[in-house]
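Nothing in this text is a laboratory measurement; each read-out follows from the coordinates by a stated rule. Note that the structure is predicted; figures quoted are calculated from it, not measured. Cβ atoms are built from the backbone, for glycine too; each structure is taken alone.
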Structure P
Amino acid sequence: MARYTGPTTKISRKFGESIFGYDKYFERRKYPPGQHGLSKRRKPKSDYALQLAEKQKAKYTYGILERQFRKTFHNATRRHGVTGEVLLQLLEARLDNTVFRLGISPTRRGARQLVGHRHITVNGQVVNIPSYTLKPGDVVAVRGKSKSMEMITLHAGAKNSEVKKFGWLEWNPDQMQGTFLSYPQRDQIPENINEQLIVELYSK
């Protein structure tokens, strides 16, 4: 399976929420896609269907394929703490997600591209692996040669107030660099994901 690059509104309608951020087209039609629209009667979902849907929603949200997601889950089971919460912490600690959270890119897709094109450094070294897992204290910055790019200066150069919402991150707009202070607590992560359903799915 290749990484999904299709219309995001269709996926958001599938899950009934704008998982890729604000979407004006989703706001117009907040119901599942299909020719019958709201008129079609839908059967109640089974427990397995609910668990699978939650896993799919998490995968689409963070832009991860099944193999990567399963590997991240297994890593979470080997760590101390509640497996579901640790899973989300590891997803939040991904480099591409952190670039998105810091406001360097307005979307996770864009953040992944910036990382892949070698515009981002970690502790002074260029890292082009989007799935790279950050550790507390790691410094994420825009590469020196990339600071003048219009797409980056438009977002990273601004005093991004959004970063203040994320207590595990610190951002310096003047130097275009941020610090991954710690792994976030569950109540700090804004994503509407029921991680317990994912744990139940993989525990079968």
Structure Q
Amino acid sequence: MALFRMPSSGPAALAPRGHGLLLRAPQMSDFAQWAELREASRAYLTPWEPIWPSDDLTRSGFRRRLRRYAEDIAGDKSYPFIVFRESDGEMLGGVTLANVRRGIVQAGTIGYWIGEPHAHRGYMTAALRVLLPMLFGELNLHRVEAACIPSNAPSIRVLEKCGFTREGMARRYLCINGVWQDHLLFGLLHEDFRG
């Protein structure tokens, strides 16, 4: 059935843009800017992310990351995007659609990060508003899910501004910064999406 197939243009071609932003899959040429932004934002991001691998900011670590991304994209499991400001090509952060489930589910989970210099400026809200039409359109998802730590008020605001509904609490849901943390669960259905 066509409803459950991948987009005919191929997932690698997906590069949505709008609101002055471009979202595209990471490339090796992004390494220097990515490593610099992640390192400059380390203290800001640490409370909200899993523990970083020891080689996370190395060229070889980034190359391994890209290989894993390519495998996940080819298998319709995950779609990573780096968020750039179109006016100057500045890297702002990243969004990943992960845990894609097909068949009778047609759902995926989004996660995102923003570099500290670009936080609290509306970029991530804009990035999700650019990405969501593609998730419900080209990728034919029925449902997009997200989870965040209850004390992460900026992340909650991003999800709510994008139309996600708070659906509950998952106890000790993800291991963040080395500790199993409770997470608020959010969902957005295709029919509820206000693209």
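To which of P, Q does the computed value 3.4 (distance in nm of label points 7 Å out along Cα→Cβ at positions 91 and 147) belong? It must be structure P, since only it matches. Of the structures labelled P, Q, which one yields 44, 37, 30 when Cα extents along the principal axes in Å is computed from its coordinates? The correct label is Q.
A value of 2, 12, 23, 23, 17, 12, 6, 3, 1 for P(r) over Cα pairs in 5 Å bins from 0, in percent, for residues 51-154 alone, calculated from one of P, Q, originates in structure P.
With FRET efficiency 1/(1 + (r/R0)^6) of positions 59 and 107 (r between Cβ atoms, R0 = 41 Å, to 0.05) computed over the structures P, Q, the top value is the one for P, the highest of the group. Of structures P, Q, which gives -8000 when helix-only ellipticity at 222 nm (-39500 (n - 2.57) for each DSSP H run of 4 or more, over all residues; to 500) is computed from the coordinates? Label of the source structure: Q.
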